[in-house]
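Just below sit the structures, each encoded as structure tokens.
No lab work stands behind these numbers, since they all come straight from the coordinates. Because the structure is predicted, anything quoted here is derived from the model rather than measured. Cβ atoms are built from the backbone, for glycine too; each structure is taken alone.
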Structure P
Amino acid sequence: MSKQIMQGVRVLDLTNVLAGPFATLHLALMGAEVIKVERPGSGDLARKLGTMTELNEQLMGTSFLAQNANKKSITLNTKTPEGKEIFRKLVKDADVLVENFRPGVMERLGLSYAVLKDINPGLIYCAISGFGQTGPDAKKPAYDQIIQGLSGEMSVNGDDRLNPLRTGFPVCDTVGGLNAAFAIMAALYHRERSGEGQFIDVAMLDSIMPLMGWVAANLLIANKQPVPMGNDNFTAAPSGVFRTGDGHINIAANKQEQWEAVCDVLGLEELKTDERFQKRDIRKQNRKALTPLLEAKLAARGTMEWVDLLNSNGVPSGAILSLEDALNQPQVKHRETLKDVEVEGVGTIPLFNLTAKFEQTPGDITSPPPRLSEHTAQILTDIGVSADEVAELKAKNVI
């Protein structure tokens with residue numbers, strides 16, 4: 001296999017559940033050696049999270065399996081003197097440390113960035129939290145849904161019948177993880193040029209808000225409050241979800257020529273000169289009158305027939321797939337978004353691979369998610385801990 005872009009980079013991963021593991025997953029898929037430092041006995045909470053009880057009992061829950069391919073697992077009680085000593089040895093040779101504890105936890109353990117940078121001045125230390133390390137809300141607990149509510153994200157979802165509305169997956173956790181991975185890569189680039197490590201403070205609240213840039217800009221610059229519009233796109237009309245003869249279709253006629261093509265394809269040429277629909281901004285104001293006219297025509301054929309007709313005439317359109325159908329569509333298979341991975345005791349399971357396609361340094365899943373403490377003995381041996389010492393540490397519940 002060709003060399004991976006992060007080959008030779010060692011990451012200490014102290015994270016749990018989703019935001020942190022999602023960040024380190026991307027580093028691992030790009031070739032970094034990611035060592036999960038987990039609590040003896042229980043490990044990452046995600047090991048017990050999932051819909052299959054038998055996997056939760058194995059500490060290999062589906063939530064854990066989804067985010068932890070290519071990683072190694074070591075158990076270590078960093079509250080003990082022996083655990084702290086081992087951790088400091090691991091830090092000495094690490095390039096990156098990622099944690100998602102509440103602010104202050106690492107300081108109380110005596111393992112803050114201020115302490116660790118003396119051991120390893122080149123260390124890049126990334127702390128992921130709900131609200132960041134400083135500010136009036138820094139110490140508050142944060143889960144994805146709490147951040148969805150506090151960010152304003154839930155308030156712009158849904159429509160006049162169902163609002164506020166949570167996004168159907170933990171978007172704040174995953175975006176926080178992506179932001180952290182991006183920041184770590186940038187810090188590694190800076191270190192290549194300067195030799196300097198640094199502390200990175202990533203907040204889930206900060207991370208999600210720029211994703212609402214267009215909606216926020218309308219408020220911040222134009223002083224226009226967002227209006228929950230359900231499946232309609234506020235930037236154009238017709239742009240949203242429409243009923244067909246056998247289901248629904250997404251149509252995004254965002255340009256004037258696309259709107260006119262919709263009229264031609266549906267046999268509604270007279271709407272092109274209708275004063276209610278001639279111009280983009282006027283169409284947006286009259287979308288409630290426009291939608292029934294379009295759906296009356298769309299009812300004559302099924303979704304896929306309309307998708308083909310509209311796309312062939314330059315109008316972006318697509319079916320609305322179930323998650324199962326989406327994961328199995330030919331384009332996703334062609335892109336190798338999922339890869340079948342053999343996991344001992346679990347079987348062959350599909351996991352998401354790296355979705356950025358590097359020409360020279362492609363990412364890949366090269367090892368399954370680890371069993372709890374699977375690599376403890378190997379990693380301790382690598383830093384000079386003898387077999388007798390490993391046995392003693394295990395007897396003391398340090399590992």
Structure Q
Amino acid sequence: MAPLSGIRVLDLTNVLAGPFCGHQLVHMGAEVIKVEAPGRGDLARDLGPDPELNARGMGTSFLAQNAGKKSVTINLKHPQGKDLLKRMAAKADVLIENFRPGVMDRLDLGWEVLREVNSRLVYAAISGFGQDGPWRDRPAYDQIIQGASGVMSITGDAKSAPLRVGYPIADTIGGLTAAFAVAAALNARETKGGTFIDVSMLEAVLATMGWAVSNWLISGVAPEPKGNENVTASPSATFKTAEGLLNISANKQEQWEVLCGHLGCPELVDQSEFVTRDDRIANRYALRAALERHLAAKTATAWADELSALGVPAGAVLTVPEVLAHQQIADRGFLETFSEVPRVDQEVKIVRTGVKLDGVSPRVATPPPTLGQHTSEVLAKLGLTEAEIAALSDEGAI
């Protein structure tokens with residue numbers, strides 16, 4: 001039995017942060033019902049590099065985060081649509097939404113209303129800056145949060161920073177944070193009942209920034225962009241080889257000594273500029289030049305294999321296609337393949353969660369849904385007849 005088996009989640013979210021939360025929950029066994037606007041649905045249905053899939057409402061961005069979910073279309077501005085959502089919330093365990101603060105209240109579907117419908121409901125609101133504070137009402141996408149959080153200011157090097165991280169890190173961190181909070185709140189329901197969860201993407205990102213934040217808060221040292229250099233150790237950076245770039249993180253003294261011995265330059269260990277960790281940090285660029293003269297003898301892949309076998313952390317810098325094609329990913333069962341997806345004339349591969357439970361990678365049984373694919377099924381379980389469902393459709397409520 002999956003950890004969240006028997007848990008029903010209403011997913012009112014769009015694009016990435018919220019859907020990524022639902023992606024985690026559905027892989028842990030929850031029944032996730034995606035509530036979408038009739039006629040248009042999640043904006044991610046129109047996003048991705050394949051125009052044909054976008055036109056079909058099955059854009060790559062949507063396919064990536066929504067496998068295993070059910071899709072129901074409800075007009076939350078219609079009186080009967082509001083009533084339907086309340087009836088669904090009465091039988092749900094969790095509701096997640098990522099509207100701007102206040103939107104659900106204006107729809108008369110906010111926490112104060114729904115907690116009266118279901119006192120055990122876990123309600124997670126994901127927003128850019130949280131439900132209060134001077135930035136509460138600002139619109140925010142991943143790019144905005146990357147800039148506001150300081151992430152861009154320390155990404156790249158002195159010449160290229162500020163620089164955006166190459167994927168929507170703020171959205172995914174926000175979604176993971178929400179999923180963790182939901183799981184924690186579900187664990188507490190027996191003693192405290194329902195919970196209102198307020199996820200600020202800005203704060204969620206800051207909470208993951210580790211030493212970049214703590215060095216300033218505790219020691220008054222402001223972080224700076226260091227490119228591919230690790231600010232805490234040396235040699236811990238990216239190095240040129242005969243072919244390709246190689247990451248080496250010889251952070252411990254013994255790793256440093258083994259590295260020099262294997263590269264054929266043991267004299268560097270006793271060279272005055274490189275004796276201690278602090279010496280190596282202070283002279284990191286001279287050290288890089290010295291090491292690269294020896295690393296030029298072999299490829300990044302060859303060095304990675306040899307150094308890793310000796311206990312020195314090292315790895316070739318790979319492209320996304322290269323790592324997804326690697327045997328490490330295949331052996332772990334990280335990718336899910338759906339051979340038949342409605343409105344998609346091709347095989348669809350998605351990522352799972354990156355964890356295993358008792359040796360098994362959590363998976364979902366069904367592909368991403370078409371818009372409204374499960375409306376009749378879900379409403380029938382609420383007790384509506386076919387005639388009532390048809391009437392709701394005719395009136396624009398679903």
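Out of P, Q, which one gives 2.5 for distance in nm of label points 7 Å out along Cα→Cβ at positions 295 and 327 as computed from the coordinates? Present the calculation step by step, with values, prior to reporting the outcome.
Values: P: 3.1; Q: 2.5.
Going label by label, the one that fits is Q.
Comparing distance in nm of label points 7 Å out along Cα→Cβ at positions 207 and 335 across P, Q, which is largest? Let's see the in-between values first.
Values: P: 2.0; Q: 3.3.
Result for distance in nm of label points 7 Å out along Cα→Cβ at positions 207 and 335 over P, Q: largest is Q.
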